[in-house]
Structures are given as structure tokens and as C-alpha cells.
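Engineer: The structures come next, written out as C-alpha cells.
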Structure P
Amino acid sequence: MIDARTGESLTTGSLEAAEQYQLAVDRILGSETGAAEALDRALALDGNLALALAARYMLAKDAKSADADVFKERAVLAAEGALPWERAHILALFALLEDPYSNLAAAEAYIAGNHRDLLVISQLCGYLIFYGGARKLERVLSIMESVDPSLQDDWACLARLGFAASEAGDRNRGRVLVERALRLRPQAPYVIHGYAHVLHDQGKPEESLDLLGNWLNEHRRSAEGGAMYGHVQWHLALAEWQLGLAEQAWQRYERYCAPETTRCGPVLTLADCGGFLLREYLRTGTTRPVSAAVSALSERFSSMLSHPFIALHLAGIQASAGDLASLEQSRAAIATKEPSDQTRLSLRLVDAVGQFARGQYADVAELLKLVSVDQRISVGGSRVERILIDLLEARAVELAA
């Protein structure tokens, strides 16, 4: 059996097991439901299918399932009898899953010789978005443009290339590519999510409102059990918020996107929660007490404040609650970390949010003037996060006038 994307042979005697594995990969790349179930069917047919075991470990680890390590051990054993390319794939994938920051360069070296391994490529680009530093936009776009030409019409590749092009500033090209991907795979939450980002980058919330509303009406039944569903709803809430439909946006956020209701992973939940609460606070100046679920989410990330992405969103949550004591605690926690460009940036962002919460708007404006474009990119996340910093700065300038 030949793997459809890589063009390489799969080590299995079961054609059906290989087909179920490839179905699972499609669902993983599309952020669709049913990937774990497809992998389980593959493994029921061939319990030594190494790539299926590796992918199952990835999903179990992401879900923090108790059996994650069992899948990892089985994958390592099965890899001993697999083909060299399969072993290399598993090694690269596991390195990213275990320590993404330390293994970015090794993964980039791996895909330089494996231009069709879209599963590893997608994982690498996802981690680069958070850990890739000031040059991450060029790095991700370069990686996606280096993908083998045989995948130029692959929907999963088109969606990621379009997202990368838009993030790097070529929004018209990004839109064309993502629209092609959506025509090829209209049911994929990842693709519609990429389209939402492109429309956000283009400053077109009206189009986003129509697009996402229509997509959810058509694909709600298949999408609502998936991890990306709450985030797609968040993009719709963001479009509503941008258009002044604040109450509608708030209701959507609470129903689908808040920590109590979302099915997103913890990092995306933090981004959606912190981003929405801070935006609403910047606009209205009204503080709201946080729920127990938001407090638990904040506590989960309290040890990671040296990462600017975490610092920005946690500070946003604290400011939206009027919790100046927690903002001071966050600042003190970052100050104890070993000095670095990242910790200094984290400290500056927390200081800016804290000063805003105390009404020191001119100080916020002066402080954020010192945060360069490169530093804003290095915060992590997408242009949605960079715009959050811009909103903070613009609102401070407005209130200081």
C-alpha cells in the first residue's frame, strides 16, 4: 500500500488498515472529528501499523489520555520492523511532541528531505507559530512553499499555504489559496478557520459573519463534537464584536467558547478566553469577575508566564476582572525568571496591561511604543494576537488624549 501524500510504502499487510490510517490523517489535518476512531479501526486490523500507532499517540497526548504512553511504546516497538522513512517520520514527530522548542531546527532539517510529509510539516508550522520568534512568518511560508509540487492541489496543503501567505502579508494570495482548499474540503474546520483568519487580516468582519454563519448552519452536526468547533464559533463572535453586536458576541462566547463550554485544547482556550475578555474590557472599561473555570485555566498556565503569548492572555484575563493583585503577582513571577528577550517582552506586556488597568494610559502608550514590529511577531500566535497589542496601544492613546 502506497501512502497517498508521501508516495512511500506503508508497512502493513492490510489494505483496509492503510486506508483507515489515511482517512485518519485527513481528519487530523482538517481538525475533523473521527480521527481517533479511524486509527483505532486501523489498529484493530493491524496492531503493528507503526504510523497509525504514532498518530494515535499524538492524539492521546494532546487529549492528555491515560493510555498515551502505551501508544508511544507500541509505536516505538513497531517502528523497529518498519521502513526507514516510517522510522524517520516517527522520530521527527515524537521529537516535536516531546520538546517542540528544542526540536524546531531538527524538524526543519527533516522536512528539507521529506517535502511530502504533511503531517510533520503541519505540526512543525503549528509550533513555529508559537516558538518561531521574529522570523516565524517567513519561516512558515518558506516551509509551505517548499512542499513537493505533487501536493500543490492538496486541500490540506492549500489551506496551510494560504494561512501562511496571509500571515506574512500577502492576504489576497492567501484568500485565493484558502478558497480553493474550501472548495476541495468544505467540511474541514481547519480550512474554514484559516479562511476566518484571512478575512480578519483583510479587515472584513461582515464577510466573516456571513461565511462562518453559513458554514456553521451547514456543517454544525459534523463539526460540533470536534476540538476546533469552539474556536470557529469564537471567530464568529469576534466578527460580531467588531461589528458592534456586543451582546450577541458575548452570548456566543459564553455558549461555545468559554473554558466551561469549549472543546478546544488548553492553549487555544486560553487565547480565546484572554483575547475576548481583554477586547471587551478595552472597549467598555467594565470589569467582570472570572468564573471558577477561568481561574483554573489561569492557574494551569501560571508557571509559563515567561512566554509572551501566555503573559499577554493571562494579564488580559486579570485586567478584565480588575484583579490588580494578580497582575502584580504575574509581574513578580516573570521578574524571577532568567533574563532573556522573551522574559523582558513578557514583563513589558504585563506592565502595559497593568498600567492600563490602573488608568495610567499615557504610560501604556509610551511603553508599547518600545515594542517593535519584530517583537510583536515574536509574541506567538497569529495576527489576531498582534492586533490585540495594537488595540491595547490604540485605546491607551485614545484615553490619554
Structure Q
Amino acid sequence: MIEHLRWFFPAAASLIAGCALLPPDGACPCPGPPSVAPRINALEPVDFGALTDWKEGEQAAAWPAFLASCQALRWREAWRGVCARAMELRSPDDEEARRFLEENFTPWRLANPDGAIEGLVTGYYEPLLRGSRARATPFLYPLYGPPDDLLTIDLSAINPDLRGMRLRGRVEGKRVVPYYSRAEIARGAAPVAGKEILWVDDPIEAFFLQIQGSGRIQLEGGETLRLGYADQNGHPFQSIGRYLVERGELQLSEASMSAIKAWAAANPKRLEELLNQNPSFVFFRELPLADPASGPVGALGVPLAPGRSIAVDPRYVPLGAPVFLATTLPASTIPLTRLVIAQDTGGAIRNPVRADFFWGFGPEAGAQAGRMRQQGRMWALLPKNLKPAPTGAVTP
């Protein structure tokens, strides 16, 4: 999974110049240029009748994911009552789930800063790689834990508007400077020796593992373990697919994950050049895999549910909130309209109408995620006592 914010705030400008701001820990890295402050209401209250195919959303199928969210939200004042009532409704049918949501929530239609009520919906998944705990052919490509000199500064002490935002960098003399880029880490500039968690057999798969933010590694002896996002070097994400399109190596219509992997296989001598176009670099941690059917843990701190969890921009949609999503299946016009739960954040997930749809684990999920680049509409369902500010910031 997957990062950006305004680069300068007056109260902190002298500190953060040249360094990158990142969202709360647990979120993947932030890409893209500085965003423009919204000049319109990002959220507007509507009736449930305004939600596209609301009656056909199979809301009961999202109930386990919603109850998982409530495990994290039930201590918050605005969510305490609604989560307590939801816990009593353990296995509702679709009609019962709809009635509960209509009685306890208000739908808020999301709109982007330019006024558009449609936005980009992409997909992500949990991949499976082959690896080893020791470096030996063909396992030559390391996955690292966070280096000791990676500095994280909580900026909320400087400016309350930066609550939850972290600055990544390193100390050079008496100055805080940007951390090493991907290219610099590859050249050995960063002190990552000894921080190798595992070694894998494919550099492009290791790269896409960083894009997804978590994944599973099957070791030679048959054991499978899970890696999760631990930290990031603070550099903004840059799309290698866009780089290939701009150079005429791929057509925009074919710039999928599978096409990029095919290009990498056909151009091994240029692979390092390609990967270094993205200066962002993700560090991992090993996590238990007690239940192979359970998804990876998202930014909310609960396991993601295939087909029912999405990553959102938490500036506009609070983590844990139900979201009604109206989009289409990957590379098609077939409607995909359903209740999902905002349980993660992601690198390129910036703007109110912007979502990353979690497809699950394995190659089939990867095929769907890699082809998903659809337009969609979103409605955040918020408890009736939770009112967003005009710009979208959600406060009780």
C-alpha cells in the first residue's frame, strides 16, 4: 500500500524544507505533487435514495468487515453507540443491514476539489513471493527492515494541523536532511547492511511488494510468512508505468502491472534504471500468519477483507467508516456497486473521490488489481452525530 501532503506549513517550514511529509504510521508512502486546498465542500449530505443501486448493494456481506472496524472505533465517542448497536446485530440479512445503516448513518456524497463527483478507483492485493532467510542463488534481492538512522519526527508538536503526520529524514551534522532515495539505497549509501529480513528471487516482484505494502513469502522449506509495512524513506512515490508511457515504451491503455512485468522481463539490463525512477522505498517487518484466510492488517489496525475493504484519503473519509462505492469491474463496464469499509490508506490515494479496492491474496487477485483503473462515485456513511467540516475534515 501506498502518500502525499502539502509540503510546507508556515510554522514548520524551516524544519521540513527538503524533506517529505508522510501520513500516519501504518500507511504506505505518499506520492505526487502538493495538493491544492479544496475550495468546495468535499462532503455533502444526501438521502440514501441518492446512492446508486443502494438496494442492490448486498450490505450484509460487508458486515464482518464493519464489525472489525468497530473493534477499533468503539472507544471513540462518535462511534461508541452505533458500534454497540452493530455488535448486537451479528448476522443480519441485507434488508436488516440496510435498515440499520439508514437509521444510524447519514450518507455524505464525496466530491473532488474541482467539483467532480467521479474519481479514480484502483486495486491492490497481497502478493506471494518466493524467498529465503539467507542470500543464495537465486535469492539475491533483499527486503529490509527500517535502518537505524531513519529519523521520524511527529509534527503535531509544531502545528496541531499536522496531527498524525510524520517527517522522515536523517541527521547530517546539525541538520535534518532527506533520507536516501531508492537509487542511493541500491548503491549502498544507506546503512541497511544487517537489516535484511529476507531475500527473494525477483527484483520486479520485490518492487511491487513495496507498492502493495504487504505480502507473503514462501520459503524453500515450505513455510509461508507475511511481511507488513514498517516505514518508508520519505520520498514521494513516482509511477514507473507513467515513465514507460512517457518514453513510448508502453501505450497508456496497456500500462498495467502485468505489462510492466513483461517489459522488465524483456529488458533486464534496464530494470535498475526503471526502478530508480521511483525514489520511494518501503521497509518491512515480519508478521505472524496464524490464519492464511485472514487478510493483511491495514492502517486501521484490523485485517483487510477481500472485496470489502478499501484504502481512502483519511483527510476526508475517517478510517473505519462504511463507504458506498459505485464503480465498474476492472477493464470493463460491468457495474461494481457495493458497501465497502474504509480500513486502509495508500500511496496514491489522495483526494475525496479516490479509492484503492482490496482484491485479496494471490495471482487471481493480482490480475484483477493490476487491471483496475476505473471511474467511480463514493458516499461516506457517518454516524448521525459526526459532522464533517466544509473542507472535509471529520470532527465530532
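Only the coordinates and a few stated rules stand behind these numbers; no lab work does. Because the structure is a prediction, the values reported are computed rather than measured. Cβ atoms are built from the backbone, for glycine too; each structure is taken alone.
Engineer: State the single structure among P, Q that was used to calculate distance in nm of label points 7 Å out along Cα→Cβ at positions 66 and 242, giving 4.4.
Structural biologist: Working: P: 4.4; Q: 3.6.
So the calculation was done on P.
Engineer: Quick check for you: by distance in nm of label points 7 Å out along Cα→Cβ at positions 50 and 338, which of P, Q is greatest? Mind showing how you got there, number by number?
Structural biologist: Values: P: 3.5; Q: 2.5.
That would be structure P.
Engineer: To test your reading of the models, identify which of P, Q gives 8, 29, 36, 24, 4, 0 for P(r) over Cα pairs in 10 Å bins from 0, in percent, for residues 130-321 alone when calculated.
Structural biologist: Numbers: P: 9, 32, 37, 19, 3, 0; Q: 8, 29, 36, 24, 4, 0.
The read-out comes from structure Q.
Engineer: Looking at structures P, Q, which one was distance in nm of label points 7 Å out along Cα→Cβ at positions 138 and 226 calculated from, given that it came out as 3.4?
Structural biologist: Numbers: P: 3.4; Q: 2.7.
Going through each structure in turn, the value belongs to P.
Engineer: In terms of distance in nm of label points 7 Å out along Cα→Cβ at positions 90 and 234, which of structures P, Q is highest?
Structural biologist: With respect to distance in nm of label points 7 Å out along Cα→Cβ at positions 90 and 234, the highest-scoring structure among P, Q is Q.
Engineer: Assign the value -6000, calculated as helix-only ellipticity at 222 nm (-39500 (n - 2.57) for each DSSP H run of 4 or more, over all residues; to 500), to the correct structure from P, Q.
Structural biologist: Numbers: P: -23000; Q: -6000.
Derived from the structure labelled Q.
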